[in-house]
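Next up: some structures, all given as structure tokens.
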Structure I
Amino acid sequence: MDIDVLVVGAGPVGLLLACELALVGVRTRVVEKRVGPHRESRALNLHPRSIEVMDMRGLADRFLTAGRTVPGWQFAASLKQHLDFSGLDSRHPYALLIAQCRTEALLARRARELGVRIHHGREAVALRQDTDSVEVDLRGPGGDPVTTRARYVVGCDGGRSFIRQAVGIGFPGTPESMTAVVGDFAVADHADIGRARRHGVLVARLEAGLTRFVVMDPQRIRVPSTEPVTLEEFRTSLIRACGTDCAIDEPRWLSRFGNATRLAESYRRGRVLLAGDAAHIHFPVGAQGLNTGLQDAMNLGWKLAAQVHGWAPPALLDSYHTERHAVGHTVTTGTRAQTLLVELPLTEQYGLPARILCELVDTLLGMKEVNRSLADRVSALDTAYPPLDPSCAGPLTGRRMPDISLISTASEPTPVYELLHHGHFVLLSLDGNGESPMRARAAGGPARPGPLRMMTAHPHAPHPDLDGVREVLIRPDGHIAWATRTTAPDIRRTERAHALSIWTGHRAG
């Protein structure tokens, strides 16, 4: 076998997945048909949960240093109220403005640190799989395809994914019915930016002195996304939108994008899996696309590694589809609703009632409880997964583990996410007075149980979600696999042993 996992696509999703696999010893290679990294940046931000993902692997500081934080994010361009992230239950209650090309570069650097080989200019042109492996024919600069054999292949190759098509996974959804234009300009009159924003134009300051404008021109929203954008069109659309062209000049990137929304029927077929845009596409309202893809990678990485290393429970790899397809459905349906709030006010037929609807939604977003609920959803902090086994179900099962600080023998409080830097399960005893779960051994079954770290500690401060919780088993992606509030030692020991056996192949002793 050439390698354990071949990742097709060297965007941020494929690179994070490669990092996750290599972190726990999976032989991984990344191939990308582009001859080099992206220079333009479609996505511009990381939401709170994505920053937490980086924090779990000790990478948050690299990203925070490279970007700029803002306290919230736009829900729909037609609305005045923004989502407020500042009150969210997170160490990172903000969005991070960071160009996608910078995110890609940081993850590529980390992947290479972990020994991952990244090959640009390699396009997948054929795929065959059997019960033991997958063969992919890759066409490189020489022209003749070279066959690579892997135990698994993951398609992170975008909305037109060759990998998805090669294995026959359907991509149902709604076709493009509206488009917008985006442009990055070296020259712009910043005195007019406030005016442009007040008229619904999205404006963002980028690196190297560039300014990004995103415009939805009522007279041009039916133009197909395949039609090239000209500087003159962009200027005209800006004037129609806000009365000024903001003196834009020297475009570095011009593009048109549409609202086609699709969700893969399955995220897995045999030994082939999908992540990121290969699995879901939508209009980029709420800036959820890249963030959802990064969280796909975080969910898949440790599960696929468990399968490769031979300790995965029977249902573990299939749970990737179960968990993330449901999230993809929530994101794609939510962005369709946001897109309507953008599109309807631009149409003559619905202009007035649409504006009334937007005023109503703005009023609702001004209510703290409504804003918090939508901010939790868009930021992905409210993502919760169903139990892998009904016997481990509970109120906290599948929910995100809060990044509380812990006090143990260490002199300084330790954040929970610091315990996850190596991609291991964490078994945490929170009462400090009960039986310490400091002994564990392989249960019958897998020859190599999953990596497990154990710790006994007190929370540095109370957290409402963890009130009364005595022990918690945390998955490598920061979600709760099992938690108990029981104080009875025998019952707790039985529950613990069962949870460890189901999730990791260990059992407590």
Structure II
Amino acid sequence: MQKGMHTHRERCVRAVQSKDARFDGWFFTAVLTTRIYCRPSCPVVPPKPENMTFYPSAAACQQAGFRACKRCRPDTSPGSPEWNQRADAVARAMRLIADGVVDREGVPGLAARLGYSTRQIERQLRAELGAGPLALARAQRAQTARLLIETTALPMAEIAFAAGFSSIRTFNDTVREVFALSPSGLRTRAPGRPTVPGRHAGAPGTPGALSLRLPFRAPLNPDNLFGHLAATAVPGVEEWRDGAYRRTLRLPYGHGIATLTPKPDHIASRLTLGDLRDLPVAISRCRRMLDLDADPVAIDDQLRTDPFLAPLVDKAPGRRVPRTVDEGEFALRAVLGQQVSTAAARTHAGRLAAVHGEPVDDPEGGLTHLFPAPEALAALDPESLAMPRTRRTTLLTLAGQLADGTLHLGVESDWEDTRARLLALPGFGPWTADVIAMRALGDPDAFLPTDLGIRRAARELGLPSTPAALTARAAAWRPWRAYAVQYLWATDSHPINFLPV
């Protein structure tokens, strides 16, 4: 699979005829005779090849006048893996659109964040995706609207504004155009639809709660993914409870709590939001944290070409990179974890959160605070921090630059430029910069050759263990070195590698 796959007609036809779910999200099949678009794995009888045409996005299908299939629900496909493995302007724009920037700041805001003119962004997105930023954001709003219609009993007017529509009329027109059904028709067709007015499905007595399924491409190994998040959880901010990872969320319109439970074919998600307008952003950030849009088959196939990694991949395929819902938070926590144990890092972070984090109400568990905002940490008296002076300087310098905008960490960050900016900060070495690049910025090729766990695993496997030699050896793993890190870490008995019980 590669960039622009929808242009490879023969491969697309074969994928549709074999109903290959690995290709869901990579491209969409539009049927000329029925004017319906589908995901490649649609369960209906495939159309004749001469009646198929292919598009790179749901938005492009909608702009061409096709309606979403009612059987395969292409709008619920996992996202394209391309946007999380590339660092160019189009990929960064797509990550920002998924994070709701166009709805909140418009196309000028999107362009400003990327450092381009609106005309340049429009042109690049249309060239690659067949649709501009407004159409791509509209497709996302339609998907959010469908989710709310089918899984909640909210009045349609509330759903319209929660999904990001500017008016009820626009909401009605878009739903009819995309799904060939009225909003009330969509709700009627939904299995197990809620019937209690004003109450959310699956969340009796809990205002603002919404339960949904987060799809992914199989295989997915939850051990290191949830094991890492649980083992490093900051008390009060994160917890493992009843087989689920739970954490507080700082969102554009308010606070939220995410409860994420691994299932064989999906991640069960329960989101409690102070403002339902935050729903698409919360979903996007949870998917990104769990790396759900990755293409594990392509990644594992590449890593299997190395005879030293092949047994690790074959033993437990589908490892993901555990990421974050807040890039700035993760960077600050990475500094707190410098040269200390996982338990010590959790203790330091938990103390900061308890004193300087914003309190939250969690009637379903033990979460108490948001992680402190950079502004709160930047204002601290250095003498109040119980840590070595050099680390104290590093933490407060980072917090200050995040607070005043000198340094920005976000889904749109340029990986190489940001890494260079981090290395220029006092107390930042390659390990800290690279772990932020891997887990906060989402660089799939970030590598940690100086990490003690990686060097120990390399020695045990017979790989070179010095940083320079190991980096040279790892060139064969590109562009997936961050995933190789997960397989190498998994050779250890550290709690990060095991699903909590």
Structure III
Amino acid sequence: MNIAMLLDMAAEGFGERIVIGPERDGHSAARLSELADGGAELIRTAGADALVYLAVNGPAFPVALFAAARAGVPLVPVNYRLGGEQLDALLANHPRALGIAGPSQSEALRRAGLPVRSPQEWLADAAAAAVETKTTEPDNPDAPAVLIYTSGTTSAPKGVVLSHHNLVSYVLGTVEFAAAQAQEAALVSVPPYHIAAVSNVLTNLYAGRRALTLEHFTPDGWLALVREQRVTHAMVVPTMLARIMDGEDLDRSVPSLRALAYGGAKMPVRVIETALGAWPDVDFVNAYGLTETSSTIAVLGPEEHRAAVTSGDPQVRARLGSAGRPVPTIELEIRNPGGDPVAAGEDGQIWVRGEQVSARYAGQGSTVDESGFFHTRDQGFLDADGYLYVRGRLDDTIIRGAENIAPAEIEDVLLRHPEVLDAVVVGVPDEEWGERIEAVVVLRAGGEVDTEQLRDMIRRALRGSKTPDRIACWPELPRTPTGKLLRRDVVAGLTAPEHAQRS
């Protein structure tokens, strides 16, 4: 099944319902279908073999997604925050693409020799081309639907290929068709080059829920839009929720909000506990997934959140720091470095299998093993009740002497301190140990902390070999817009000559 079939179903099932944008001037499912037809015609007329999207999120994005599907070419949403050289390198992979770009990004497409339209021009031209156009999408479920370049937080970005089958399997396995009430609205605050942006277009449309986007996140802007558009469902990354909860003089009233999903990075327990207290009637969902898995593969649901903050059982309370349980369509194993499954409670590497799992990279093909499992390169463990705890990326592991140390374990301790808002632990090259442990913390506004006391706190909670050799205080940590820590930038900052002035 082509993902455009999901749009066909929506147009037939609730065609006049507004599914994209504000209530007053948004697009209905039927209109979205017409625009996708027109966009597909533009792609075919250009002779393009891909549609590059280099702009902020907005109505042009879902039109681009479905137009590409109907034209039988992949959509390639590219990070518009990349530098010129990085953009040029990525765009060189798509010499026959048609481009959509914002004002400050269009020059990169022109340098690559690609025809380019602004989002506004794309919508207008798609509308004009749709007048006499009706297309039938190619029926090749294994064809690429989307190619997403990973954020490259520790290495160069790789192009993840998601097929129509992968994405449709994810939608059919997680959402019931037309399940949303007509008044429901979802707010998505992630950029279009993130897998959550793609998956939310598909799942909200299939459910019949109106989808809104926020171009530039600010806590007060997010809260105001939730109230103004009577948003019932929202998705944020942890840094966004932290800014909403920690911001001063904010009106946090959200009377319409019924459900809030979060993911994309580790959520500090302090932040989610604060949010649960501030919004007791909101259903919180922690969604863990990867680009390679078409989005969510494990979920911690609303009742599990509430039980974690009310239970006196330490094991139940600890689940607030978990990613929940694997979704029914996903098989998940924890394996040791030799590839053998480990017992409950034992750390290892996370492997997954399911129809929504792509594990394909542009130019590399499939990376699944002989049994169809994909190595996520995340570390973690499953407890006796099947809850998944993610320790972090395998690439993030610090090797001090002969000991492997997971930064997340130390970061969790640092985040318990009431003055610490954010924290990261990295390995810094060291002649004696191979790597030494260093940390950076961000403090609350006006907060003060003795870094030696922080080191003592870690030593008491863990042990001496896991205690950072040095802890620096920075005003903020380098993160992607989706909340992922740029650890390589942290290491570069800690090893720069001016580091002594920042610590």
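Every read-out reported here was derived from the displayed coordinates using simple, explicitly stated rules and does not represent laboratory data. What you see is a predicted model, and the numbers here were worked out from it, not measured in a lab. Cβ atoms are built from the backbone, for glycine too; each structure is taken alone.
Say we calculate distance in nm of label points 7 Å out along Cα→Cβ at positions 356 and 476 for every structure; which of I, II, III gives the highest result? Evaluating distance in nm of label points 7 Å out along Cα→Cβ at positions 356 and 476 on every structure, the highest lands on I.
When semi-axes √(5λ) of the Cα gyration tensor in Å, for residues 300-467 alone is computed across structures I, II, III, the figure 31, 19, 16 traces back to II. Here distance in nm of label points 7 Å out along Cα→Cβ at positions 44 and 220 was derived from just one of the structures I, II, III, and that gives 2.7; the source is II. Sorting I, II, III by mean projected area of the Cα convex hull in nm², for residues 100-339 alone from high to low puts III first, with the largest value.
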